[in-house]
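In the part that follows, the structures are each spelled out as structure tokens.
Please treat every number below as a calculation from the coordinates, not as lab data. What you see is a predicted model, and the numbers here were worked out from it, not measured in a lab. Cβ atoms are built from the backbone, for glycine too; each structure is taken alone.
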Structure I
């Protein structure tokens, strides 16, 4: 079985930094085929009637796309050491994989809306909101913890946002939710960071 994260990493590696979400009126397009996650057209009206607070999903999609874009440009703008570069690439891969997961969840809901699928979507929104928040904290223009301090902390795998768990533990927990094999993620991150 092929590693889907490996495929995403391979395609991202030679691809320029760009946003994959295009929103026009009541339609959102994910243009991800070139980076291994497929294309997806989402007609917002089809879901707003089925799912309470669907606006949270669409807002989060845009935020995640902005985050993956900023993570990508951060790698190219800053001279990051290998540890920090690996962490940034790992988060970006997890975000890109989240779009793939979302496509599956929404496709299932569109075919057969059930409470369990709606709960799965709520869990996705909860976990990916936290992942997005952590990525934004990392790349904020003036983060509370500067990149120098983050480099030291990442090496020790102990970077902690105030009142939060260590980043690596948080990312591992997010992988568990995403059903991502940690070794596959490590291999894909290495491929993307080379």
Structure II
């Protein structure tokens, strides 16, 4: 009787390595999702409040005094801005504009309809406070950006691994062929 040769069940060269890399990436993705969930919960501003920054000042910032309102450049884009000790002066004559001529809301200075200074340039000086995100929010954003950036680069990583694998196979073939032919090379 013919005896059938039992095949080696270990698989093709390098397939075990690819399998291990894929398992590693899946585990990494699971850890990343768990990390996102935990950090997102901790970074909620209901749990860790925003930080207040107080005592900041700016001087002689020029804005157009009008009915739609303008925000000095220093406080533009900040959150929860509160202006205090505000001094508004006419930029051409230097006269102080009384607070009865404008309103202030969240850092925006708006002229009232009866003001004679509407549509003129004014200089604003003030002390202000605002809030910034807590450190937990900053850490959460950094972790999210870093992990997202890593997984966006996975195709590049696989391309590099593929090139390394191809080079390794070529080198392995050259080594095997040189051994069978009896040709040896010595490094100089």
Practice item. Have a look at I, II and say which one yields 0.95 for FRET efficiency 1/(1 + (r/R0)^6) of positions 50 and 74 (r between Cβ atoms, R0 = 30 Å, to 0.05), as calculated. Key: II
Check your understanding: With Kirkwood radius over Cα pairs in Å, for residues 26-81 alone computed per structure, which member of I, II shows the largest figure?
Key -> II
Point to revise | With distance in nm of label points 7 Å out along Cα→Cβ at positions 90 and 114 derived as 1.9, matching label from I, II | key: II
Practice item. Using the calculated result 23.7 for Kirkwood radius over Cα pairs in Å, pick out the matching structure from I, II. Key: II
Point to revise | Test item: helix-only ellipticity at 222 nm (-39500 (n - 2.57) for each DSSP H run of 4 or more, over all residues; to 500) calculated as -14000, pick one of I, II | key: II
